[in-house]
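**Student:** Below are structures written as structure tokens.
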Structure 1
Amino acid sequence: MTSTIVIETPRLILRTVTTADVDAVAESWQLDEGPLSREEAEERITAMLHNHEQIAAGKFRHLCLAIVDKESGAFIGWCGLDHRDQRQAHPVLFYLLKGRYWGKGLATEAAETLLGYAFRELELTRVDGGAALENLASKRVMEKISMKYLGLNEEGGHAFTLGREE
């Protein structure tokens, strides 16, 4: 497996972030909290690239991919799998889109594609997911991609899971 990942869907490109993306990373790292400094963005990119190298070596901890709109080439968000907390039984799916891209099925498209990659290429057996209680749109994304609803988690949000065989 390579440390550079590029996955295409009908409308999106999910790809490894590069050092050329520093401005886009700074702008969109924490969409709800405002931009990072250029230095902080460079640090995040270095960490992401290190994590991707680990995946290539067969040691999965964290995968964070840029979501790029195919038509415009715009950097519109993030998706990935997080298993940095080894106390968690399975990696956790995450996605985040800029607000102007909500309601178009793009989060569903990205998440579904990423799950396929997780099971086929990374050979994961199970992926978990979660959504804040009030985030009904994110809950609906997980339902659309066939994740099994488990109820509320210990933080009071919605908990989901999906196994490779499912």
Structure 2
Amino acid sequence: MPEFVYGSIDGTVTTFAIIAGVAGARLDPSIVLILGFSNVFADGFSMASSNYLSEESHQDQTKHEARQHTAPWKTALATFFSFITVGSVPLIAYVVSYFSPQTIQNEFRTASILTFFTFFIIGLIRGKVAHASGLKTALQTCIIGIIAASVAYFVGALLKNIA
């Protein structure tokens, strides 16, 4: 479950950061689909690989301790699956708009709402896993996501004239 939460948060943050950067730079929304899906799969693979290597190293360090270990490929798969599935949520508005252009009037606003809701749900799950206040962890997760998206949006806006 920790790998699911970690992968979900990172997948959603990085994907929405791309969306926010594109929106800030006022680039064509089709770029969101290209960069968003490229990021989801490449970064998801990268995180899963890093998780695998980290778990394997941790197990090598602690193999003499009497403790139950999870197979590294299982933690890597959980990270990859959560990154891909939950990290794709911010792209839903752009996918729907691509296939049905009149359905969504403002893809960025719709993606923002979906992403905020996703952060909130992930935060609630994080609270349950950590045995902490769900509302507190949900708000923390939302704030982190909002800050990351704001940074990406303003960097995109700052650099929009170089394209």
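**Student:** Tell me which of 1, 2 gives 2.7 when you compute distance in nm of label points 7 Å out along Cα→Cβ at positions 11 and 35.
**Tutor:** 1
**Student:** When you work out mean count of other Cβ atoms within 10 Å over residues 67-74 for each of the structures 1, 2, which one comes out largest?
**Tutor:** Working: 1: 14.8; 2: 11.6.
When mean count of other Cβ atoms within 10 Å over residues 67-74 is calculated for 1, 2, structure 1 comes out on top.
**Student:** Right, next: To which of 1, 2 does the computed value -28000 (helix-only ellipticity at 222 nm (-39500 (n - 2.57) for each DSSP H run of 4 or more, over all residues; to 500)) belong?
**Tutor:** Attributed to the structure labelled 2.
**Student:** Can you say which of 1, 2 returns 38 when relative contact order in percent (Cα under 8 Å, 6 or more apart) is computed?
**Tutor:** 2
**Student:** Let me ask another. Assign the value 1.8, calculated as distance in nm of label points 7 Å out along Cα→Cβ at positions 19 and 155, to the correct structure from 1, 2.
**Tutor:** Computed on structure 2.
**Student:** Next up: Going by distance in nm of label points 7 Å out along Cα→Cβ at positions 75 and 107, which of structures 1, 2 comes out largest? The partial results should precede the final answer.
**Tutor:** On the way: 1: 2.1; 2: 3.7.
Largest calculated value belongs to 2.
**Student:** Which structure, out of 1, 2, was P(r) over Cα pairs in 10 Å bins from 0, in percent derived from, given a value of 11, 34, 32, 16, 5, 1, 0?
**Tutor:** Numbers: 1: 10, 39, 39, 11, 0; 2: 11, 34, 32, 16, 5, 1, 0.
Of the structures listed, the value fits 2.
**Student:** Looking at distance in nm of label points 7 Å out along Cα→Cβ at positions 27 and 131, point out which structure of 1, 2 has the largest value.
**Tutor:** Numbers: 1: 2.7; 2: 4.5.
Largest calculated value belongs to 2.
The numbers here are math on the coordinates, done by the rules we state, and not lab data. Keep in mind the model is a prediction, meaning the values are calculated, not measured. Cβ atoms are built from the backbone, for glycine too; each structure is taken alone.
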